[in-house]
Structure I
Amino acid sequence: MYDLIIIGSGPAGLSAAVYGRRAGLSLLVIEEKPMSGGQVLNTYEVDNYLGMPGMNGFDMVMKFKEHADMAGAEYKTAAVTGIRTKGDSKAVMTADGAVYEAKTLILATGAEHARLGVSGETEYKGKGISYCAACDGAFFKGRDVAVVGGGDVAVEDAIYLSRICGKVYLIHRRDKLRAAKGLQEKLMNCDNVEVLWNRTVEQIYGSDLVEGVRLRHTIEQSEEDLAVSGLFIAVGMRPNTEAFRESVPCDEQGYVMAGEDCTTKVPGIFAAGDIRTKQVRQIITAVADGACAVSSVEKYLNEADF
């Protein structure tokens, strides 16, 4: 019986491991893949983490992991298939048939950017394709780029990039945007932004880096090439909560409902990082969540009667 089981070993999970061990908690980190890090592993360069400008994503995660190891974190590689409450304790079931028990759980399995699923997307990820304008926009200063999507995030990304890039194209599959009216008005006032209506991305191409995209007009069914140096994909996020949705309340998108203290509506279960309902999903906010979640865990353990 552990004091705490952390499910997930991205920035939120590793941060929780460090804070949990410093608090003297017996804990286990269950990670699905044999290498910790989550999305950050695939990030070529992180330029907005305080004190570590220009840090390679892999190197950053290795630093996080090294810190958690030094704190004495214990790990288990397994795919979690479900969780359940057993009286005052919690049980975590894994695909290999094992069951792990703890007094508390921190869910930190993160979220993934929704993909377009087109040719070239995997090949050029991190080589001109980005899923975060705030993270990578500065690398495209003065260049022509495109944003795919029609919601708030896509429009916000286009507005943000208009201040940095030469020309910004917003590619949307319909003839109207889903973004808030206020955002749309700001977008239309950006002189260097052009909205390409009724178009979808069919292919992303280039040599070593992205050089352009092939578009299809959804009404005319014609194709055209658009020369850009970067493509920012903003078509939504998908939280990794499939194993938890029957056990903890989630919103319509599948994010675990938890506030800034990371407390869910199920006593003893907490959510940290991109998995939870929140406004900003960045490495630094995930790390902060790990600390906040452990603080809530300590409060719960001090008040509970085990």
Structure II
Amino acid sequence: MVGLFDSLEVKGLTLKNRIVMPPMQTGLATLEGAVTEHLINHYLERSNELGFLIIEHSYIAFSGLLNKRQVSICDDNSIFGLKKLSSSIHAKETPVIIQLNHAGSYADEKITGTQPVSPSSSPGCRALQIDEIESLTESFAMAAQRAMGAGFDGVEIHGAHGFLLNQFYSPLTNRRRDRYGGSFENRIRFPLEVIKRVKKQIGRRLLLYRLGADDLDPRGIKIETSQKFALKIKEAGVDIIDVSGGICGSRPDQLQNQQGFFIHQAHQINKVVNIPVIGVGGITEPEYANKVIQDGRVDLVSIGRGLLKDPAWVLKAIQKLKKN
């Protein structure tokens, strides 16, 4: 029986166990988005004995900046600091991925100086033109190229939590009438184009997709639709699917009373794809994390708030489970 501390090989990279530190914004970059020593130390403290670590969402274009002190990967000036970050974590023998994102309608106009963009116009933001969509696809690809230059083991494309790619996927936010809106096939077109362009840039290194699998709204994305999307994602070349919330966000109020609140959705995705799936959702107890792996519900688990609260969470989990 496979458990939390069994290794997993993905695309030639051996993960020492099934524990992932998910991307969680720290606000520790400079105002220009550059890596700081404080940011590096934050990750170093939490990188011991992880299966792998995902660096917080990094903006691929200035128009997609969510807030101040977010990590930048939008130009070549970012490479030097990111390389220092990745090499520091590699010194702990921990693989490290970086997440690529555009905030879409959530971008902060006070910082960017431009009106936020989204699939469709709504109060405070405007709809993207087709040539702009194509340009942003290239921005994702160039960000991935920079990630490779900075020595990361792969990238994760952020398609969850109501950000731009998720906004295109969900009918709650995508009301377009062109080839990027309307039908399921049209709404997933932009995310798939991004996946394919990024894939070309990273070669044999890992490609992850954070899937907003459920909007928790009867008018929005449901898990059955995301099962179909997951198959398309896998066909496009994604190596690992990281399952979380859609337009409902990462910590929906209605699910806060249970541990592993997106494990159900991750399990449903895991049923239809033959690539590793990450489950997430307020997981704090090592016994619970071990159980969902042993039961085959997911292949990897993300420990977010637990690691923020206690950088030694993984080491303590090893000791605790060994006693049991």
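Annotations for the structure displayed:
- Answer label among I, II for the case where percent of Cα pairs over 18 Å apart, for residues 9-160 alone, calculated from the coordinates, equals 56: II
- With distance in nm of label points 7 Å out along Cα→Cβ at positions 1 and 169 derived as 3.2, matching label from I, II: II
- Set I, II, criterion FRET efficiency 1/(1 + (r/R0)^6) of positions 65 and 289 (r between Cβ atoms, R0 = 30 Å, to 0.05): the highest-scoring structure is I.
- For 6, 23, 27, 25, 13, 5, 2 (P(r) over Cα pairs in 5 Å bins from 0, in percent, for residues 97-136 alone, calculated) the corresponding structure among I, II: II
- For Rg/Rh (Cα atoms, Kirkwood Rh) computed as 0.94, the structure of I, II it came from: II
- Distance in nm of label points 7 Å out along Cα→Cβ at positions 57 and 265 - highest-scoring structure of I, II: I
- Identity of the structure behind 2.3 (criterion: distance in nm of label points 7 Å out along Cα→Cβ at positions 49 and 233, calculated), options I, II: I
- When relative contact order in percent (Cα under 8 Å, 6 or more apart) is computed for each of I, II, the one that comes out at 16 is II.
- Label whose coordinates, when helix-only ellipticity at 222 nm (-39500 (n - 2.57) for each DSSP H run of 4 or more, over all residues; to 500) is calculated, return -7000 (choices I, II): I
- Answer label among I, II for the case where FRET efficiency 1/(1 + (r/R0)^6) of positions 201 and 281 (r between Cβ atoms, R0 = 25 Å, to 0.05), calculated from the coordinates, equals 0.25: II
Throughout, read-outs are computed from the coordinates displayed, never taken from laboratory work. Just so you know, these numbers come straight off a predicted model, no measurement behind them. Cβ atoms are built from the backbone, for glycine too; each structure is taken alone.
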